[in-house]
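Alright, structures below, take your time with them.
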Structure 1
Amino acid sequence: MKKVLIIEDDPIVGKILQVKIQYTATQCGLEVEVSRAFDGEEGLNMVAEKNPDLIVLDLMMPKKSGFEVLESMKQSEIKENGAPHVMVLTNLSGEGHKDKVTQLGASAYFIKSGTTIQEIADYVCKQLGAMTAPVPVAA
């Protein structure tokens, strides 16, 4: 079972993402556990506790920003099998923000106003599906 953690301070956006990702993953034939954190501090605690495979991360949050979450994750050994895949979902559209989160380890950057919930769910399923695909055996 793959684990997804949504770190998003807006309870409505977080719940919609949770439901849509869970539904889409089921439609894609994936077993997924989707958890939510409501601020960066809680998110970091849940990263350590749940060891997610993929994180959907907002940048502007209370207690710790998404930037601080990424910095903390980069400095620590969060997951023995490698860092979780982090996709940023934010309203910050400046090119400098995208560059900064990429340097901190995020693999994808989506602007909330320019991306549908279905596009996010599809992206998550694609990434999780790639993680569960069988490794080809060399002949």
Structure 2
Amino acid sequence: MNPHFTPDEQQRIVGAIRQAEKTTSGEIRVHVEQHCPDTDPVQRAIDVFGRLGMHQTKERNGVLFYLALTDRKFAVIGDKGIDAKVPTDFWASTKDLLRTHFAAGDYVSGLSAGIQRAGQQLRQYFPHAGASDTNELSDDISFD
């Protein structure tokens, strides 16, 4: 059990992931921990991305939302496939969207909005492949 998210809040976040993934072959994960062991949350997100096996998707189209709640740090990163296709300001503008919600202490709405935005981009560049499309990564939030 995570002290920062109630079971209902976790379900809202997982629901946002499942909704976003319905129309894309892309994969979205959320990883939450209390403290960022690196000074740079992007570097920590890269490490977590690898540990979660997110680079193993067929089209290299995974997106990770990383949060270190106590340290108030976060990052949003995508694998090579999605990073090569989204507009150059996509990651920065997505972080701005999250930051607006996070500043108000509303992590669940921030994550849900960011996940929805990532899903729109994934859908545009990596549409759902129909019956042959499988969910390659867990939709559950991972915690450290």
Just checking, which of 1, 2 has the largest value of mean count of other Cβ atoms within 10 Å over residues 9-16?
2
Relative contact order in percent (Cα under 8 Å, 6 or more apart) was computed and gave 38; which structure, 1, 2, did it come from?
2
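Read the figures in this text as sums done on the coordinates, not as results from a lab. Quantities reported herein were computed from a predicted structural model and do not represent experimental measurements. Cβ atoms are built from the backbone, for glycine too; each structure is taken alone.
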